[in-house]
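Scrolling down, you'll hit the structures one after another.
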Structure 1
Amino acid sequence: MKNRQLIMATALVAGILLLINLLAREYSLRLDFTADKRYTLSKVTKNILKELNDPITVTVYFSTDLPPQLSRIRREFEEMLNEYANRSGGKLVYEFINPNSDPQMEQKATTAGIQPLLLDIREKDQIRKQKAFMGAVIQMGEQKEVIPVLTNDPIEYALSSNIKKLSATKKPKVAFLQGHKEPPVAQLGQLNQMLGILYKTEALFLTDSTKIPEDVKTIAIVAPKDSLPPSHLKQLDDFMAKGGNIVLAISKVEAPRQMNTPLTPVKTGLEKWLKAKGVSLEDKTVIDVQCGRVVVPRRLGNIQVQSEERFFYFPVLSKFADHPAAKGLEAVLFQFTTPLKFSGDSAKKFTPLAYTSERSGVLPLTMPISIQRNWQESDFNQPRQVVAAALEGKIVGNKASRMVIFANGGFIVPQQQNQALNQDNVNFMANAIDWLSDDTGLIELRTKQVQYRPLRKDITEGFKAFAKYFNLLFPILLVIGYGFFRAQKRKAIRKARMGLTAINPNKPAQEEKVESQN
């Protein structure tokens, strides 16, 4: 009888485990307690996978026997791919290959575009070099995209955007206006590369005889320095009257070539064109205590040194609206920007996107730029100046359209060839173009990242010390306390049993043993 019950119990447990494994292959469940939900697939990713028509193959070239922090990247990526495969209904398949196991596989990975890394591996008292591969190739038919190196950063955007890039049959077109001393499209390297995933970018030269192509969804006007003729402004109005969208990064002033000289006004005709739509750029320049730095030559005795000092004319923006165009941003650097004001009617909706800090102010454009000025607290008494905004509604004509206005043209333009821009500057412009052009929602994934959460500046040294020792000692004390509690509980049980035995001294020994086991 007992053997039969044991067999039935074993069969039942095995059946439950088998059922759990079968369900795990079809469904996956993870509890995600991270603030940015980095382990939860977004709605846009689920939609991209659901709409796949052709199969996608992901080949992951990942070395084995790596340090724990790198092995964790492999494990997390494999879990994500498993969830992608389940959500795609079998349209996405993947495999992991260790290139270090075979020279031919190593050559294949390198040829595919996977960049090998040279790692320092510590073993006991020695450090050895190891070549490691940590990349992936996403392929659909004859087309392929490459993620050269997988990192600790959330990989969902790279994976989903590359799948979208391969599966998209027709990309929206974004045209960059040229011919008015705007920077060429090729100069906007980082932005152009990011937009290339979802859009087709091209230069747009307006003439009196040509019209804006019908397939252009958004026009980007970046840092023009020459005036636009009335015919070009009219073509832009006609474009918006048909529902077209415009992103405008405009500087009202040009940076001075030397200190102690006023800013040079830039006349493009866009200021008046923009004012007719209810948005004006004030004749002032913004200063902010929260700012970037510049290198200034200083003389110490007979020696000239380079000193890095704060430059209040370069505000660092960290206050953003809850808006798709400002999603996920932390710090954007502007230079010689001017405040934006709205005076339009109710047919248009004006939404500020970025503000200066609580300690900012404005100065007349005619005031000379100086880094040695004796700054006073009263200079920074006009907080939260609006320097970027979205405008939507019936801007021109009776059809709804959208605009994003940045009161700084150079924030997205590298000053030198191959200069790396602040990543959030690129994200801000790309977000704006996404909001104007994209209906897939990938905008939410680009800025999905682990948030940097430093300690508040008002925390005292005493509290920091308390927190440090509390984190160190509390887990130890918790374990000791639990052990003490268990010991006391068992001691109480033993006393109770001894007391019960004392009350029943004539109870048979076998009966006492059974009761003790119970």
Structure 2
Amino acid sequence: MARMKLDNYAVADAPRLGVRGWLRWIWRQVTSMRVALILLLLLALASIPGSILPQYPQDRAAALAFVESNGWWGRLLDATGFLDVFGSAWFTAIYVLLFASLIGCILPRIAVYWRQLRAEVPAVPRRLDRFELQDEAPASEGARDAFDRATAHLRRRGPFGWRVRVEERDARDGRELALSATHESLREAGNLLFHVALVGILIAVGAGSLLTYRAQAIVVEGESFTNAVVDYDTYEAGALFDESWLEPFTLSLDSFDVSFTVTGRAEDFTANVTLTEPGSEPLSTRIQVNRPLQVDGGKIYLQGNGYAPVVTVVDSDGEVAFSGAVPFLPQDAAYTSTGVVKVPDVTSGEQLGFVATLLPTAVDNGTTLVSAHPDLNNPVMLLRGYSGDLGLDSGIPQNVYVLDESQLSPLRDPDDAVWSVALTPGETVDLPDGLGSFTWEQTPRFAAFDLRTDPSLPYLLVAAILALVGLSFSLFAPRRRLWLVAPLADDAHAARSTVVRAAMLAPEHDAGAADEMRRVLDVATGRVRSIEEDE
């Protein structure tokens, strides 16, 4: 090998790794358990922005609004994939590297574990007096009978119990029988099971994100929706999910029953629905909180409820420009609810928009009207109107529960004050400047349904249970080595005076090791005839 001289020392040139050597080194680093733990932590940290920042797959409008309102910072997060975390290249890279690391850790360890199971149990040490745990007892029928009983006792523990080796060997005073037993395979099996189950969890989560879909629909009493993308208020699906897989069932909300206490605390929410599936008769059933309805391919959950006032808006030409139920979103426990009515289809003139607050049980607290109870005991709607351009033709998606006032002007009364009124059910008010009228017809309820389907959930549950079982074995299964030694006697009298010596090697925190050793010794020497009698 070439050498170079540095002062008075001869130093060998460092060997070059080459491409193959570097690849081997990188693979060893990636498949080390240390790197696997780091990647698992990185995966958890990388998931945090996906739950904090608005994501394009879940709410594209919110993500676009975030970019628009945060300037260069928003554009930077958008360009680096933080607004689509789970679809970004860097999150995928962490996920794939974690897979490679875990599999690279597991496969060699499985091979090593398999060789250990097939390998012979190590022989008994020559000196047992150097072990802290040791004991001895006289055998009743000789060494061979004692070791036969001990072997049968140990092997009853199953394939992950004790592995036993019995041999005859030379001793200082003649011949002796030596029994060596190890109880270490269960702990390593649990460790391997945990890591294999962890890979299963990652596969199930990845497959679930690709093959699942989730959708929400708000349904007013007396109305229905069909399991189709166009009928949902929000819809998101995995990259491999095909919309043609949606089962075309129909769900109708017949009525919504709500029960409140006198103080306004909710007692029960029940959606009485009719489910119509292809080829089946309509099924009348109920959906309650934490009691979803099982349908083909998923479950329908009751996520929320509120009031959906039916309103009618007549434009300045006397034509009905809008008529229908408008869901109002509850803001507090008393169901103070806010809603927006957008009227783009006026016959002539500017478009109309309304912002309203519904008070189910309106009371005057001295300064303003507030709601005192969720039930419709004294319903009042506080209404403000706007005219101008609603911005619906800009091509940018809008939140149906928010009125964009950037191109709107508030309606004003004859005194040039901002126009606002308080309505009761069945009441009609005229809009200023002859713009038409607004009528509050009635107040049905609505229910918000959440449909979820994830074919990976059963596999994820099984993998999680196996991971928990494997972790439990890995943490709590004992690691013990047991040895028995007894001299071989030449006659019956000597056999009856045979002394069996025992020793065990176990961790210091293993409080049950000494009892286990004594139990085996008792079985071997005949003081206990079987495991059942011992217990």
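Calculating relative contact order in percent (Cα under 8 Å, 6 or more apart) for structures 1, 2 picks out 2 as the one with the greatest value.
Identify which of structures 1, 2 gives the largest calculated value of Cα Rg over 2.2 N^0.38 Å. Biggest value here belongs to 2. Of the structures labelled 1, 2, one was used to calculate log10 I(q)/I(0) by the Debye sum over Cα atoms at q = 0.11, 0.17, 0.18, 0.20 Å⁻¹, for residues 44-211 alone, giving -0.69, -1.08, -1.15, -1.28. Name it. Going label by label, the one that fits is 2. So log10 I(q)/I(0) by the Debye sum over Cα atoms at q = 0.11, 0.16 Å⁻¹, for residues 316-459 alone, computed for just one structure, reads -0.51, -1.02; which one of 1, 2 is that? Source structure: 1. Sorting 1, 2 by FRET efficiency 1/(1 + (r/R0)^6) of positions 84 and 204 (r between Cβ atoms, R0 = 30 Å, to 0.05) from high to low puts 2 first, with the largest value.
Bear in mind that the values in this text are calculations on the coordinates, not laboratory data. Remember, predicted model here, so these are calculated numbers, not experimental data. Cβ atoms are built from the backbone, for glycine too; each structure is taken alone.
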